[in-house]
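I've put the structures underneath this note.
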Structure I
Amino acid sequence: MNINPKTLIDNNPLSGLQIGTILICFLMNLLDGMDILIISYAAPAIATDWNINPAALGTVFSAGLFGMTIGTLFLAPYADKIGRKTIIVISGTIMGTCIYITSYTTNITELLLCRFVSGLGIGSMLASTASLVAEYTPNKTRDFWVSLIIAGYPVGAVLSGLVAAKVIPLDGWQQMFKIAGIASMFSVPLTLLFLSESIDYYTRTQPKGALEKINKILKKMNFDGIDALPKIEKLKSAIPIDQLLKTAYLKPTIQLWVALFMAFASLYFLTSWIPKLAKDAGLSMELAIYAGTIFNLGAFFGIVTQGYLSSKFGLKKTLGIILVLTGLLMASFGLFIGSDWILFILALLGFGIQGGFVGLYALSARLYPTQFRTTGIGWSMGAGRIGGMVGPYIAGLLIAGGIGIGLNFIIFAIPAIVSGIVTSKIDSDQIS
């Protein structure tokens, strides 16, 4: 049989192997979210224990985001060379080991180093799982499935927030890092045993034994095998970053990078500082942690809803509307401080900002072809991570300088609105 395996995937219901791939990638992103947000939940306790100021905490947040940026720019692209599964395993190992070691840090320098190294694994995980799921799901529902597995990120943030609210006040922030590290390390054998490599990856790179490996996977999906590998033109670049800036991809790539930079600046202002701002507003440490949890609970529903709406009405239109409306809500946040509506508003902000930025991942997965899909997603996320580094750092300076909560939210509403406008204008025939 000479039917393209992607045609079989596009025209048939999901098999058990595909569902398993989705579930494992969801789990890995759940752990990713836990490892990203754990520092935000632990920040008030660390600040108290070590007597450090908001500007120093902003540096810690940015160190993790810098590591994620390097991971997305330089580690994730190797998934296009050595395989999505391999990078997922490497990323999980880095995450688990470094998060656990963080529990033994005793000063800001050690904490900065641990957050940077763990960020390498965290950053490459999202790009690799997004690529793998994009290549294992039908074209008509791809945006939904990519968004769904990345929704594991806020689920992990919610679960870790619930655990942190109980563990940190009783056992200290160190115990929380130990729990998170062990959970991440246990995921690695699961990935090795049950996750299959991308058929598209084998088809495009054609390593030794590729035909046999493809047919083995197709058999697990209840499809007939193929007779021969297709002829392909292999890319000369080992890590094809140059492909992103060639004529056909230059304009949409720049637009996507700008949209993600702006969305990340707003997102990481919120995720990094909500617990600390809530505590400064007079809430107990436990309630401050729950404020972050409510935000991420809203995010899960926002991501799933965005995935559904995008599959119905198109990615660009849906994301543009969501991000602009979220920016307007952020600008009005000061009106709700001290009211009974505050937690509901935080949930809506999580719904909008995370639904929007995750949709940009799905957009990048659709924009780039298999040959450099993970590179495209990784570099798009890297552009976003730069915004994610800038956002919390500037917020730390503003808070240390006495800028109030309401004005901070107005300032960071601007990039969310800009992101929505730019997203709606992305110029590509691959994206509706």
Structure II
Amino acid sequence: MLGMKQSKLFSRTLKEAPKDEISANARLLIRGGFIDKLMAGVYTYLPLGFRVFKKIENIIREEMIEADGQELLMPSLHPKENWEKTGRWNTLDSLFRFVSHYTKMELALGPTHEEIISPLVKKFNLSHRDLPLYLFQFQNKFRDEKRAKSGILRAREFAMKDLYSFHRNEKEMEEYYESMKPRYKNIFNKCGIADKTYLTFASGGSFAKYSHEYQTVTSAGEDIIYICAKCDVAANKEIMEEKPVCPQCGSNDLREEKAVEVGNIFKLKDRFSQPFDLNYMDEKGENKPVLMGCYGIGLGRLMGTIVEINNDEKGIIWPESVAPFKVHLIELKSDNTEVKKEAELLFNSLARKNVEVLYDDRESVTTGQKFAEADLMGLPYRIVVSGKTLAANGAEVKGRREKEARIISLGDVINNF
């Protein structure tokens, strides 16, 4: 939908933020009519918020497809035996477990999908000709967080993109792993947070020396990272406790920052292929273990982070790439019948030009309220049509980040978008 009238919009803005929300992303997204809180850690994405969500999803999808990923969709409902094979049924604290009322089967709600993707790929009896293989999905995850907080930065139900890669050898796995770093940089650049997001060294566990997180600097962050002044990468607290120097260049010129993790990449090697006997047949007809990598991004967390670093005292400031609409067209009540006529014409012209526009056509709302709501919702551009602007034969145009508005002639407004 390129054009929408605000009088028809399902959600409404709120004058006050919910008292139980402390994070900026939750307060602003709820007040702006983007999300609604059902209970702690569980949110509904309302029409405006869902438009943002889908734009973020499509930015990520585009990069994953360019990285040769094939999209699928796996179930959220998982059988106990898969998790027992990897030894995580009783060791993963965040796993939601329950028993089916009818079948008496023990089941889990998936917090991640290694236990599903590995046996799935095994069913297809891969040979060396089938590898490497890259599969990704967007799917809801469920994690029994001890304390769900920080709005959509840490939720009990959330959407995630996870891509799993399957390889014949470590060299192949390493090459793909490295190729994903610029992909992630592209995603965060398109989402408007690249200048505050750092490739961050993290523990590789038992699989590799390091894994990598992508951490965005914000006061709302729950993590502490250390950014290297020399090479502009970071390390998390766990790495610094082992050796307090930059793991990439060895410099000790580091600054400490609070940050939120918006993505991660991990070399799984055979951790989740070995339990399921996920092998491939090589050129000699011998079975060899498939090596794996995984690459995750939480969509809600990314959306919340965008809000955390793109706001002011008036509300959200959406980057154009993820804004629900590009333009907020505001018609101010007037005795001049030409105001509504010109606003309608402008609305239709913008939509015909494929400009996404939200048209505030509401007649019972004051001028001050319309402006306040526009700033709260944070669309990139505001166009005002009023008796005053028509007297100047134009419309008032203002970028959300700009302090001053300017009058542009009605004939030229469209050309600015």
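Nothing in this text is a laboratory measurement; each read-out follows from the coordinates by a stated rule. The shown structure was predicted, so the numbers you read here are calculated from the model rather than taken from an experiment. Cβ atoms are built from the backbone, for glycine too; each structure is taken alone.
Here are a few things to note about the model shown:
- At a computed -8500 (helix-only ellipticity at 222 nm (-39500 (n - 2.57) for each DSSP H run of 4 or more, over all residues; to 500)), which of I, II: II
- For P(r) over Cα pairs in 20 Å bins from 0, in percent computed as 24, 49, 24, 4, 0, the structure of I, II it came from: II
- Sorting I, II by relative contact order in percent (Cα under 8 Å, 6 or more apart) from high to low puts I first, with the largest value.
- Among I, II, structure where Rg/Rh (Cα atoms, Kirkwood Rh), for residues 37-92 alone as derived comes to 1.18: I
- For 1.00 (FRET efficiency 1/(1 + (r/R0)^6) of positions 21 and 133 (r between Cβ atoms, R0 = 41 Å, to 0.05), calculated) the corresponding structure among I, II: I
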